[in-house]
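**Student:** Below, each structure is written out as structure tokens.
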Structure P
Amino acid sequence: MENIRNFLLTLTAAISNCSMYSKDHPSVDEFTRRSAKVLDILLREAGRLDIMHVEGKFIINETPLSAIGLQGIKLISRLKRKGVSYVKFLPAVTVDELKQFVSEMVEIDKKMPLFPHIKTGVLDVEIDEDKEYADFDSDDISSFVSRQVQMAKNIYDDISQARKPDMTMLYEIMKNFVAAFRKRANVLQLLSDAKSRKEYTYIHATNVSALSMFQMEGLGMKEKSVLCDVGIAGLLHDIGKLFVPGTSLEKKGALDAKEWEEIKRHPLYGAKYLYPIEGLPHLATVVAFQHHFRKDGKGYPALRTMSVDEHVCSEIVTISDVFDALRSVRPYRKDLQTKEVLLIMKKDSGAFNPVLLNNFMRRLNGALSA
């Protein structure tokens, strides 16, 4: 079972990176090689590897799996969009063949070609795609948002009690937000306001998740798996604050130098916590570490070694993070209106990627006027 999970993890990582970058990106090569290595072990053990999905059920070598994790869910979603309901891997599959399969999985509008040792096809079972979006009701957005916030609270509560996040619940939030955007929900209606400092962390996380997915859609990245990865990164970007002493986070007055230095360590705490979690998109770790970087180099954490280019998704989450923080009530100031927030962000040009900020402002102004 461990090898199955590793295969799903590396294969979906290869596909996600191919979708986000290109088939020639080094990360695609790396994850494909790792996937091929695990696949070789599985094929030597069983002589074949059959992956099938039927009405949301995941079946490996004719055995249904009840706990498939986030990666299994993501693979089902990709296969459905490709119009494929089963994949059969045969012995002697090569790394190059697997890499071609990864590349073809990204091309949604193209028919899957024939491979020497990878067979794909469609079962005679109709899958109701509308079930994917059943949770979103445009006539009751308030209840919809409350459900997402409650799930985010449950995830944060689990982490605060040293339990791993519920991957199924995490993906459920992302799937629901994708459904909302595909039904043209106004992003401003998907944002919640924290009524207390205790609520702020998980409500802010939920807002940042929705805002980051909203930005990605505005850049033309509408593929569900990419949106989900960015949304998860947004939801968990501040998870390191759970490991910062509460007195510093909840203090009403100005922080002293020691308290401020401790809070500035939360990106490191977050990345350290997220990195070893199996099935979590690697992007979540990157964003947790980088979301307080600035384009002018004045952000944190400070790096003593060579400079690191900030990931574009970290830049996206940074914009979402700052926007929601400014529009929310905080212990040291009142909340600000949306147009006030955008004006402040525009003036602080050194903090953000200008192309991404312009995209965000354009889309948000459209939401304001809708």
Structure Q
Amino acid sequence: MNTIKRHIDHAIKSHFDNGRQILLLLGARQVGKTTLLKRIFPHAQYFLLDSDPILKSFETYDINTYKQLIKSPDKYVILDEIQLLSNPGRAGKIIYDLMPDIKLIVTGSSALNIKNKTSESMAGRKLDYYLYPLTFSEYLYQTGIEDMLNKTFLSQLVSPILHKKAYPFDIKWTLSRVLTYGLHPYLIEHSENQAYLQELANSSIYRDIEELNLIEDRSVANDLLKLLAYQIGNLINYAELASKLDIDVRTVKRYITIFEQSFIIFRLNPFTSNRRDEIGKSPKIYFYDLGVRNAIINDFSEPLMRRDAGAIFENFIISEALKHNNYIGKVFQLAFWRTTQGAEVDLVLHNHNEVIGCEIKLSKGRITSSFAKRFPTAKTKLINVENFY
């Protein structure tokens, strides 16, 4: 098994090379934020705000108290789980403004992203980074299947031709495990741990949401998340979801936004040339981690043999593209394309210079000719189990 290495390592290591802005690392619970920061900054003074005495001290928002606490020889300080503070932005601002020698590193899960006053207090004083569940290549490296961390997933995806490849490992067996149990770092040493994923799906992911009293009915929120889990890859119909749950559309939209800000799901919006026959508003919903998704619906059966196998593989490819794209600086915007007649491209990568349409299939297939006619300069790709990596 190789040492831990993540795609984001270089960006985090070099953050303070160009200034002293607060390093703000965001991500879902248990994706490895604390492990990563302790590895990169091993001599930093570390404060876990989940400890009552520590929390009470930082809740004073008093610079003299902070100076008594913070005594880091190398000036690096980590505040872990800063969302537990009633006003995390205020604490960050005090340290940044009144202790200029300190290089402040802050972690937060969903709650920090939700608290608007955090962004206001630390505006211009911080730089945000996002850590996700492992990528497929991080999984292969950390399990020792590959000797080097492959950073070429996105560049291969946008290359002129995707070829079927030969691998020194069983790619389908490995993919099947990832599609079933997901890519949380804990599973590197505790593989196929359904109990861990059930706990993550039923308790941990709700912790920040409930602490902030953002949902009125936990059971309704859970039912909505389950409906979304069954609908990955489909257009979201808010009115239909509201009707099934007997709640109003505004509540459905608000809960979905909370799930997004908690790094449980993400939204893929439509790509459009503003033609009348194109879907222009309704998004699709995908999960950051398929292990969590499968735990929500309590189905850990063989993924490539299931009725939703195509949707699971589609979710996997799109989440991989999102993670890699964000780690290299959001070179592309991600979207899908669909017409009212049903012509569709699963993933569209686009920027000012190019448009790449990707059709995602388990095996054989082809890109709809309608997309090529609508966007004649676009590149098109067919991604399947045999050529995705």
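Readers should treat all values here as calculations from the given coordinates under stated rules, not as data from a laboratory. The shown structure was predicted, so the numbers you read here are calculated from the model rather than taken from an experiment. Cβ atoms are built from the backbone, for glycine too; each structure is taken alone.
**Student:** Rank structures P, Q by distance in nm of label points 7 Å out along Cα→Cβ at positions 107 and 195 and report only the one at the top, that is, the highest.
**Tutor:** P
**Student:** Further question on the same structure: For FRET efficiency 1/(1 + (r/R0)^6) of positions 51 and 259 (r between Cβ atoms, R0 = 25 Å, to 0.05), which of P, Q scores largest? Don't skip to the answer; put the middle values down first.
**Tutor:** Values: P: 0.00; Q: 0.35.
Evaluating FRET efficiency 1/(1 + (r/R0)^6) of positions 51 and 259 (r between Cβ atoms, R0 = 25 Å, to 0.05) on every structure, the highest lands on Q.
**Student:** Consider the structures P, Q: one of them gives -18000 for helix-only ellipticity at 222 nm (-39500 (n - 2.57) for each DSSP H run of 4 or more, over all residues; to 500) as calculated from the coordinates. Say which.
**Tutor:** Working: P: -18000; Q: -10500.
The value was obtained from structure P.
**Student:** Figure out for me which of the structures P, Q the number 62, 29, 26 belongs to, where Cα extents along the principal axes in Å, for residues 27-170 alone was derived from the coordinates.
**Tutor:** Q
**Student:** Here distance in nm of label points 7 Å out along Cα→Cβ at positions 59 and 147 has been calculated and equals 2.9, so which of P, Q was it run on?
**Tutor:** The read-out was computed on structure P.
**Student:** Something else now. So if we calculate relative contact order in percent (Cα under 8 Å, 6 or more apart) for every structure here (P, Q), which label has the highest result?
**Tutor:** With respect to relative contact order in percent (Cα under 8 Å, 6 or more apart), the highest-scoring structure among P, Q is Q.
**Student:** Of structures P, Q, which gives 33, 11, 8 when semi-axes √(5λ) of the Cα gyration tensor in Å, for residues 211-266 alone is computed from the coordinates? Let's see the in-between values first.
**Tutor:** On the way: P: 33, 11, 8; Q: 16, 14, 10.
Clearly, the read-out refers to P.
**Student:** Tell me which structure, out of P, Q, gives 14.1 once mean count of other Cβ atoms within 10 Å over residues 187-194 is calculated.
**Tutor:** Working through the options, I get structure Q.
**Student:** For mean count of other Cβ atoms within 10 Å over residues 11-18, which structure out of P, Q has the highest calculated value?
**Tutor:** P
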